[in-house]
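Structures given as structure tokens follow.
Each reported figure results from applying straightforward, stated rules to the coordinates on display, with no laboratory input. Predicted, not measured: the structure shown is a model, and the values here were computed from it. Cβ atoms are built from the backbone, for glycine too; each structure is taken alone.
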Structure I
């Protein structure tokens, strides 16, 4: 989903926890209820039938992914967490 959004493609997925973090329903793609294959197919058909909406959502997806999943920011966040955990290990025994 992240790769599709970064490539400027809207995504249609079921509303799992991970998908809800990546897709803004109606803005960067569509979320369908879990275990609702007809709803998932209907949303996919909507995008396939509307190139203008697909392009608009794709552009929004690219911007959202680049803003939220920037590699530099992700790296900094992970390193920061490691440092916090390492500091805890130095000050107390687990």
Structure II
């Protein structure tokens, strides 16, 4: 309970954060009707594994949301999707 209370106290509560997120995602949603729910799964994968080019927090630059949450580097995106990478001999 203490950890949850601390997390809630440290989390900013502002509608501007949600509006910022919605404005970033809105560009992707127009394809949803044509491509279906599988597109949303691929979009979620893309957004979770794409590295931050810039951030107010310097420790986030060059890392993806997944890397920040797990603390471990990502493997190649093809391997994350279940494919085997081609290796030249």
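In table form, for the structure just shown:
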read-out: Given 1.9 for distance in nm of label points 7 Å out along Cα→Cβ at positions 4 and 20, calculated: source structure among I, II; value: I
read-out: Relative contact order in percent (Cα under 8 Å, 6 or more apart) - highest-scoring structure of I, II; value: I
read-out: For -21000 (helix-only ellipticity at 222 nm (-39500 (n - 2.57) for each DSSP H run of 4 or more, over all residues; to 500), calculated) the corresponding structure among I, II; value: I
read-out: Identity of the structure behind 185 (criterion: volume of the Cα convex hull per residue in Å³, calculated), options I, II; value: II
read-out: For 3.3 (mean projected area of the Cα convex hull in nm², for residues 36-75 alone, calculated) the corresponding structure among I, II; value: II
